[in-house]
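Here, each number is a calculation from the coordinates, and none is a lab measurement. This structure is a prediction, so every number in the text was calculated from the model and none was measured. Cβ atoms are built from the backbone, for glycine too; each structure is taken alone.
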Structure I
Amino acid sequence: MTANGELARDDGERVAYARRLGREPGIVWLGGFKSEMTGTKAQALDGWAKEQKRAFVRFDYFGHGASSGRFRDGTVTRWLGDTLAVLDSLTEGPQILVGSSMGGWLALLAARARPERIAGLLLIAPAVDFAEALLWNSLDADVRRQIIEKGEWLRPSQYDPDPYPITRALFEDGRKHLLLGKQLALSCPARIVQGMADPDVPWTHALKVLDVLGADTELTLVKSGDHRLSKPAEIALIQRTLSAMLGS
């Protein structure tokens, strides 16, 4: 049974969530930048968790989906805080964090902050350090100047008819949470699923994420996979990977 609700943060903001009770280790879904918990992969995994009678939580970050706040006011620090609040308040015992795109970055940061609560990591096209390594480094000088001087840039989206704001605060805050080139002291198993036709997170980026993780880490490359990895066969792969991690 799924319970929908809102988790109150200390500053009065609210994090919308959907929580399914079931067997542990539970699963926590961490979505991507500007994504929602009603997305294809999140709902597919929720359905899978129902069949497996497995505990499952998905939620919307501050400024995303049904949660409160303005998207342009969001930062990695804020979204990590939401993630830890969900982990602390809505789950019990060890959890597998399933992080998609930006959610992969947040999953690693959450695992570093709560290592005793993490049973495993499943990272889908993980956009670790994306603000700096993937976004800032790809912007031309005029766009960078606009972000620095005006505080934001409206970025066109291939998935949305309206452009969305990319703020100076996103980059400044993101630099406080950089992980690539470091070694995380994590002992939990980690699995990465990455599309080789991903235009947003190149498959070579996954190799850099691989270096951050411990010995029990495996990378699966999907030759035709794009960033979303939402085709039926790709979702089935994600589900099989998660099932293997759970030993079921």
Structure II
Amino acid sequence: MSTTSTILFIGGKGQLGSTFKKIRPDIQYPDRKDFDVTNYEQMKAYVGGRRCEIIIHAAAFISPPLIDKDPLKALETNIIGTANVVRLCMDKGARLIYISTDYVFRGDQGNYKEDDPVYPVNKYAWSKLGGECAVKLYDKSLIVRTSFGPNVFPFEKAFADQWTSRESVSAIAAKISKLIDTDITGIIHLGGPRRTVYEYAQSLGGTKDIRRISIHDVSFKVPVDTSLNCDRFKQVTGE
């Protein structure tokens, strides 16, 4: 780890990490082969005796249908792996920013605030909530609940009966970057206006003719409305 940087971004090869590298090249992005969240001793050895100021934890197993088939991998990565990151932050006194999901909510209400009750409807969301539980044990932490996708919608179909605050990965990366230089803790929601996934997909542009699909047409459970109230973010950043 370079002595010129005290910020680590875990999950640098993911969609968010790849975007973050473009706007924050000053941050360290360790490769999984050198920094595997399921291997605490390896993580500790990577940091060594150096000071580590902030760890942004975005490494996760995120596919709901694949997690239904392999919940053990979600347990190891999203829950045990996150607990390992919390332990490392405790050991180093580092601030932790944990990237969570809007799917921790039941989805029967929408416009969810940070202190609203959580109740996931699928195993992916339960595994991310398990990560949140570990993070909440550490006072120098911030849980970021959000939803994002590629800058161009990658699918031929989009849910017309699921509501979200999802934004492009570029928009969410820019918002998370603004939080790095603050000292806020607890939970914060990031996102855009409430709209259907289909409307979100249409807003990204592109030449693809995206068709509507229902949440009842897929084999895995998805919440109906996980739109987020983002007033706290607006207050913190002045947006």
Problem set entry | Origin of the value 23.6, where mean count of other Cβ atoms within 10 Å over residues 99-106 was derived from one of I, II | II
Problem set entry | Source structure (of I, II) for relative contact order in percent (Cα under 8 Å, 6 or more apart), computed value 20 | II
